[in-house]
Structure I
C-alpha cells in the first residue's frame, strides 16, 4: 500500500453479502476504517449526511436505484473518491455518463487483483484531493492575512495619519522588533481599536 500512513474511511453501498465480504477482505483495518456497509442508495444518502467518506464503493444496481446519480453527487463533495461496479454489458455506457464527474467504474464480475488495483487508484486520487484541500486552505489563509493587514494599515492611516507605505513599514518594524508575525501585530492593533469604539 503506497499511502499506508493514512487511514481511509469507506462507505460500501451494496446489497450482496458475498460481494461485501469479498471487498471488506481487501480492506485491512490498518489502512481502511471505519468501513460502513449499507444496502441501498437511500441508506447511503443518510450515511453520507452523517459524515464525509474518503472512499465510496457502489455495487450497482441497488434495490431502490441504480446508483449513478448518488455516485456523481458524492464526487461533487471534492473529498470523496467513488468507484462504481457495474455489469460488464453496461460498463461502457455507465462509464461515459460518470467519467467526466470523476467517478471510477469497473466491470463485474471482476477479479481480486482488479479490485486491489482500483483501491490503489482510489487512494492515490484521495491523496491528490487532500493536497489540493491543503493548498486551497493555505491560499484562503493567506487571503485572510492580507485582508487583516490591509484593515490594520487603514486604521493606522485614519487614526495616526500615516501614509500607506508608512503604515506598511510600521507593521513590519513592530513585527521584527517584537519577533512576532505581522498578522499578530495587525490583530493586536485591530483588537485595541475595537475596544476604543
Structure II
C-alpha cells in the first residue's frame, strides 16, 4: 500500500479542511495517508512516503511560511518523489467579469503553483487551485476594511455566510475530483 503524506499551512482553516478532504479521497482510493499541519508539527523524514502532497493558503500573494520551509528543506528528496501541490486562495472567486476571472485564475495557477514548483525544481504530478475561506472575524481591521468590497461582491455572487463573517468559496466536489485524479496518476506511475 502506497503511503501518502499531506503537509499544509493554513491561515483561516480552508487548507486544513481541504487537506482532510484530499486525505479522505486518497484513503478511499487505497492509500495510507498521514496529514500534518507543519506549523504545529515538524516533519523529520519523508523517505517512507510514495506520495507527498503540499498545500498552502494564500494571503497577499504569498504561501504560508511553513509549507514553503518544507519545500526548501526536502527539495532534493521531493524532486525524486511523486508529489502534488495545491493552494486555497480567493483568486478563484467569481466576483469579477468572466474575462478578468479567467485571467486571475491563470495568474494564480502560474504564480502560486507553477512558479513554486519551478523555484524548488519540482515536477508535480498535479497542481490544484482551490477556493478559500474569507474569515472576516480573524482579519485585522485594516485587512477587513480593505476587503469590505470583496465581502459585498461575494454576497452579490450568491455566497452565503457559513457563519457570521465567514464565507467558504471552495467547491468540495472539484477538490475530490482532483484528489481522485492524483491517486490514479500515482497508481499508474512507476
Structure III
C-alpha cells in the first residue's frame, strides 16, 4: 500500500462533465464539495465527514439536461480517487459494516475493498427527487463509486418514510462502513488467503 500517501487525485473531462476530485484517507473528513446540486453536495459532505475521508470535489456538469451525468460521473471519479489512495489495498481492515439511523429511517451497508466490484442496492424512495437531486440516482452513484473503487457494496434501506432522511441514512451508513474498511490493520499485511487482492 502507498502507506505514506493514502491520497488520490482524479481529473475527468467529457462532453458532459468536468470533474476534479482529491481525497485523503487520514485527514479527518474535511469536505469541500461543489457539484451544482445542493442536495448531492449535502450527501457528499456527509459521506466525507462520517467516513473521515477528506474530499475536495469540484464538478461542472450539463445540469440543463438533468442531474444524471453529474452524479454518475462524480461517482466514477470519486471511486477512482479512492482506489488510487488505497493502492494495492494492503495494510487495511478491508471489511466494514454499519447500521445508521436517521430519525425514522434505518439503513445498513456492508462492504469489502476486495478488487471485486459489485453492488447490491435494496432501497425504495417514495418521491422522485429531493431538490434538484433525482433519488433514482442514488443507486447510479453508488454503482459508479463501487465499481471504480474495486468495492463489493451491499446497501439495504430497512425502513423509513421521509425521503431526505432515507437518502441521508444511506450515505451515512456507507460512510461508516468505509471508515472501518480503510482503517489501517495491525500488521500492514494484505487481508487475504491469496496474499494479494
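Just so it is clear, none of the values below were taken in a lab; they were calculated from the coordinates. Fair warning: this is a prediction, and the values are worked out from it, not measured in the lab. Cβ atoms are built from the backbone, for glycine too; each structure is taken alone.
A few points about this structure:
- Computing relative contact order in percent (Cα under 8 Å, 6 or more apart) across structures I, II, III gives 26 for structure III.
- Per distance in nm of label points 7 Å out along Cα→Cβ at positions 124 and 180, the highest-valued of structures I, II, III: I
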